[in-house]
Structure I
Amino acid sequence: MKSKNLNLVLALIAAIIMLQTLFYKFSGSAESIYIFSTLGIEPWGRIGAGISELIAGILLVLNRTRLLGALMGLGIMLGAIAAHLFVLGIAVGGDGGKLFTLALITFIACLILIVNNRHQIPKILKLKF
């Protein structure tokens, strides 16, 4: 598989995972409220996380901003993974670890995107090396 195709597949996987969770965050589902209440940041943390994931998902879909979306997604998922490991636990509300697994998949997809496109990072930062 060509690198360009791989990047597109990884970007779509990460974007779809992040974008599909928005319904639960923005509708105030019981599970979402439980998670962010447990973290002590309900409702603003839930809404802020949703907005961040929306922006990262859109950036990932667009070729021109894909690396920026991957960087943003990596940071968001790092926070989600840390929340699971240190506060929430792997399984939340009897989900069998589904949310944790999705966060890991998204993290890995974003990490591979960043590694594959690391030569573009100075350009994003407007730095020349």
Structure II
Amino acid sequence: MHRSRLTGALFDVPAEDYGAEIAFWSGALGIPSIPDDDDPDYVRLEGLFSGLEILVQRLGPGAPARMHFDIESDDVEAEVERLEHMGASRVRAMESWWIMRDPAGLLFCVVEVQSPEEFAAEATIWDDEAL
């Protein structure tokens, strides 16, 4: 058994558009932008939804602008396997998470638990034996 839930939606933008993207979405949604103290490539758009983070992520050179979702899980590998059975594919292992593609080719990530309180209250329980 493992659990998972949608935890974040990210605007992925090239470095040259990063500041403008932050200013636009912060202004468009009327919410503050909070830089991540641990990683300058992320800014959180604070206060829009409880338990769902909206972030702007700076990408490396040559990467196209896009959006992606993060799914948090208390067992990243079990969640990746569950999603593979549904048609997703692994793209790249990162430090503690996986970048994946859905059946249509869109990127998303499976990450460790990011919001413990919301996760405990809202995560879906999956039966790993059912795979």
Structure III
Amino acid sequence: MPHFGKTSKARLDGCDQRLQLLFRFVVQYQDCSILVGPRSEEDQMTAYTRGRSKLKWPESRHNVQPLSKAVDAAPWPIDWNDRERFVKFAGAVQLAADFLGIAIRWGGDWDGDGTGTDNSFDDLVHFEIVD
């Protein structure tokens, strides 16, 4: 059965309890890795300047204190060139979130309309709590 390694567990521990519940559920059925949980000011500004985030510190859901309201997660093993695999993984995460009653938004479909073709910025590993 898939499980998180030490690094993924530590990153997830810095996230909102709902994200922890969701991804601990997901990993039982779909092997995945937690890439980013909370971001420091330096890490957020680096992500922004490199074009990996559209938001400066402290505007990102990764910057919410004390627990991040966002997580970056990817199917394991990671193949950055396989967009379809990220889309399928996001579908599995959304299905699990619906089952658990957790409202989330995915960075591949920011407005939640079921298509990513209207995105101005794709962040296929990004999942955040919708409050």
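Out of I, II, III, which structure matches -0.69, -0.85, -1.01, -1.33 when log10 I(q)/I(0) by the Debye sum over Cα atoms at q = 0.15, 0.17, 0.19, 0.23 Å⁻¹ is calculated? The read-out comes from structure I. Assuming -10500 is helix-only ellipticity at 222 nm (-39500 (n - 2.57) for each DSSP H run of 4 or more, over all residues; to 500) as calculated from a single structure, say which of I, II, III it is. Checking each candidate, the match is III.
Values quoted throughout were computed directly from the atomic coordinates according to the rules given, and no laboratory measurement underlies them. Just so you know, these numbers come straight off a predicted model, no measurement behind them.
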